[in-house]
Structure P
């Protein structure tokens with residue numbers, strides 16, 4: 001992947017369909033107007049790590065956009081972004097069967113849209129901050145399911161989630177550890193997690209929690225937060241097509257699907 005390492009602002013690297021055993025490293029950053037872009041073949045481009053290495057590592061880098069790539073079977077996290085990286089975007093990517101987190105983010109500005117985080121050994125997605133709340137991580141239309149521990153883990157950082165389905169994880173759907181800034185979860189489904197839909201510790205002096213239009217169904221418990229938070233939410237069976245097979249399409253007879261007729265879209269949609 002010499003082309004990836006030498007990519008300059010404005011360059012696009014197009015991966016063909018196939019499986020690539022490489023570790024993606026960038027020698028340069030893009031710019032806001034000229035990002036470095038890596039595109040896959042509609043999910044047919046699978047990247048798996050070289051022995052002993054993670055797949056994608058970004059540290060202090062900027063304006064790198066990745067779309068249509070599958071990050072599969074790393075012995076670490078599928079992708080790791082840290083050290084003040086910014087304008088990092090993942091779109092229509094999948095993070096599957098990685099030994100640690102699907103995507104691990106530390107002190108960086110990252111967006112993920114239309115992505116899936118499934119069967120990872122730790123959390124589907126881990127967001128870590130320095131307590132300042134100065135970095136923005138935004139998730140829209142994402143699925144985090146069948147991960148060994150949490151669907152999404154947030155430590156000392158802010159996070160905004162919309163249109164997510166977080167289901168069937170071995171611990172809780174979302175776990176908060178003294179988040180900083182605002183944590184907003186809206187128009188999302190948290191279901192069938194072994195622990196709580198949302199769990200953890202937070203402080204009103206350092207963070208604000210906003211929960212809006214959530215379906216919290218069939219978890220070990222709905223909310224397990226200290227201090228206690230008890231927002232209003234729906235309890236509706238999403239009637240997923242086939243959870244075990246990873247098909248989280250919402251059943252046509254579900255109350256959640258009927259909301260769409262009112263212009264309210266809840267949960268992940270392929």
Structure Q
């Protein structure tokens with residue numbers, strides 16, 4: 001595949017559009033929950049920030065897609081914006097269904113550079129998704145929550161796999177279509193986006209109460225799995241969730257490689 005080519009653009013955009021699954025939050029198979037489970041979910045420390053984060057991503061992507069001139073890229077970006085907004089709607093429906101309090105946080109003003117905004121947001125999604133894949137498997141094995149409830153979250157998690165695959169290919173496309181001398185600058189911007197997203201999540205992990213959904217979730221669950229085993233689980237789940245999609249698409253490599261390096265020293 002010639003990264004940055006029209007063929008590449010058509011491949012990653014059409015993959016994303018064609019794998020979209022239409023559904024509404026009300027159509028998902030929500031189970032009945034007992035009072036003990038609802039009480040435990042109510043104490044989970046991330047709902048306000050999870051909903052807020054998904055809505056912010058929806059706002060950013062909606063604005064960025066409106067700026068895009070290429071019709072195919074515009075369609076794919078608008079679709080991802082819709083799916084991010086649907087994630088927020090699913091979480092809100094879930095909280096309302098089980099009478100779990102939600103403190104809706106105000107939207108933040110959008111930045112001027114929406115392309116950079118999508119780059120930095122995408123970097124955060126790549127980080128969060130890597131850990132979310134492993135955390136969901138821990139939840140299935142722990143029996144802390146009904147398996148029927150965990151299965152309801154499957155569409156969200158698998159959509160995140162599609163999102164990070166789209167983001168990785170979008171980054172490559174944007175870089176390779178630039179003049180050669182500017183490709184290095186784009187690479188450095190990408191590294192800065194990932195560094196900033198990673199640092200913000202480390203700060204949130206320290207302070208608790210930030211928007212790094214999956215990091216806080218694992219912290220709250222106090223899983224007995226070692227850090228090394230958890231990273232290995234995330235690596236396997238990352239490969240499994242991306243495996244169904246066209247092998248010609250570039251896979252996200254930065255976070256898996258960083259975590260492989262971290263695992264080596266654990």
> If you work out distance in nm of label points 7 Å out along Cα→Cβ at positions 226 and 242 for P, Q, which one comes out largest?
Replying inline: P
> Quick one: relative contact order in percent (Cα under 8 Å, 6 or more apart) came out at 28 when computed from one of P, Q, so which one is it?
Replying inline: Q
> Of the structures labelled P, Q, which one yields -24000 when helix-only ellipticity at 222 nm (-39500 (n - 2.57) for each DSSP H run of 4 or more, over all residues; to 500) is computed from its coordinates?
Replying inline: Q
> One of P, Q was used to compute mean projected area of the Cα convex hull in nm², and the answer was 13.4. Which one was it?
Replying inline: P
> Thinking only about mean count of other Cβ atoms within 10 Å over residues 42-49, which of P, Q has the largest value?
Replying inline: P
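Coordinate-derived values only; no laboratory data. For clarity, every value in this text was computed on a predicted model and none was experimentally measured. Cβ atoms are built from the backbone, for glycine too; each structure is taken alone.
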